[in-house]
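Have a look at these structures, which come just after this line.
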Structure I
Amino acid sequence: MKLDSPSALVHDEAITAAAPRSLPLVSLAAWLLSLAVPILLVLINVRLVMSPLFVQIEYQRPGFPDDIFGFTREDRLTYAPYAIAYLIDNRDISYLGNLRFEDGSPLFNSRELHHMRDVQTVTRYAFVVGIAAGVIAAACAVTLYRARQTAMLRMALLRGALMTLIAIGVVIVLAVVGWQMFFTGFHQLFFSEGTWYFLTSDTLIRLFPEQFWFDAALTIGGLSALEALVIWRITRRG
């Protein structure tokens, strides 16, 4: 009969002792990955919507409301990218403040500029959260993979996909059933009272009417749900 060496026994005991201690870390990684999935998917799609391509598609789709004050589709396609570039490129507010109509009047008034500065701040923080969620998701996935917890990795992704679908479902129902309440609640959550009210003649409303934001919300929700379904399908097959 072959006896294990003392060193082998010590090694086996160390592995056995280490496994229970590593379980909480692995479990934490799995839950963090699940929580990161919906945040990451939604913010990726927010970034996709904040693009000249989405603006072009939106302005040219049938049924998009015309500007009663005279902006043509070409005018909108000319002016809207400035607002997007200001947000995405983190430009100074003077980038928008210096814009002028052909008659020399400012494109955006002081209230609009103040709101756009607030929107840029919210956008910046949101993308920081998105980057953090991406880093956390990658680190947790690597942790689970190296721990040979592939089943837990699949379960974490599946759970994250289901969380995304539930959250998106709730938001879409709220948006469709009570859009005005949803729209107001969103602005009250992120912006100071009274700083986001504008006249229908203001440039921001003429470029981005409520229909634009309704379509943007549905697009973000739809893309996030589709991506979550893909993750769910892949993990279920695994």
Structure II
Amino acid sequence: MGRVAIVTGGTRGIGAAICTRLKEDGFAVAANYGGDEAKAAEFTKETGIPSYKWDVSDFDACVAGCKQVAADLGPVDVVVNNAGITRDATMRKMDHDGWQKVLDVNLGGCFNMSKAVWNTMLERGYGRIVNIGSINGQAGQYGQVNYAAAKSGIHGFTKALAQEGASKGITVNAIAPGYIDTDMVAAVPANVLEKIVARIPVGRLGHAEEIARGVAFLVAEDAGFVTGSTLSINGGQHMY
């Protein structure tokens, strides 16, 4: 059996594409999800990739979930922190719960999952962690102070943790996607989406499979000299 990978938010959108790509590359993949059991069951039926439900903002749930995956598939070699939510509002209208929940899931989830597997990775002298940030964590976005702060925090988290793992065989990198043709982007009003696409030099939205390709590169065994990096995949919209 190949290396074992956990992808959070792995049963839909970018996460589903990452899971599928890693399975094609020979990984034993576990797809974490937080809510939609019907969608998770459909994903598992279609792909053969087992799905595991837990809330990434709950530290104890992350520890238990990772232990269950290890028991079922083997020690965890790769974690892709992809789970994320939005609660968009201007500062005037954003309440504290809308701020905190986005921080807890998007940024807190990175800590919880990384912490849950870190000691085992240190003991085994190998690990790959990839954190999914965002173009809006690099450039900011109106009405997204919570989301932009969380995603920006992911980039700093990545650089700091990479320094801890570098001499231990553990790499920690990030990917900052631009606007990708997922359900989240599909919910954007058509007139707004048209303006967004007009600002992307390549003239289109990205595809989830293009993010998955970046993850596949970063988690490869021969990518050990790449750590602390943020790979921007945004069609040239923000050059950072």
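Rule-based calculations on the coordinates, nothing more; no lab input. Just so it is clear, the structure is predicted and the values come from calculations on it, not from any experiment. Cβ atoms are built from the backbone, for glycine too; each structure is taken alone.
The table below lists the values:
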quantity	calculated
With helix-only ellipticity at 222 nm (-39500 (n - 2.57) for each DSSP H run of 4 or more, over all residues; to 500) derived as -14500, matching label from I, II	II
Given 15.1 for mean count of other Cβ atoms within 10 Å over residues 54-61, calculated: source structure among I, II	I
Comparison of I, II by relative contact order in percent (Cα under 8 Å, 6 or more apart) - largest value held by	I
Source structure (of I, II) for Cα extents along the principal axes in Å, computed value 99, 35, 31	I
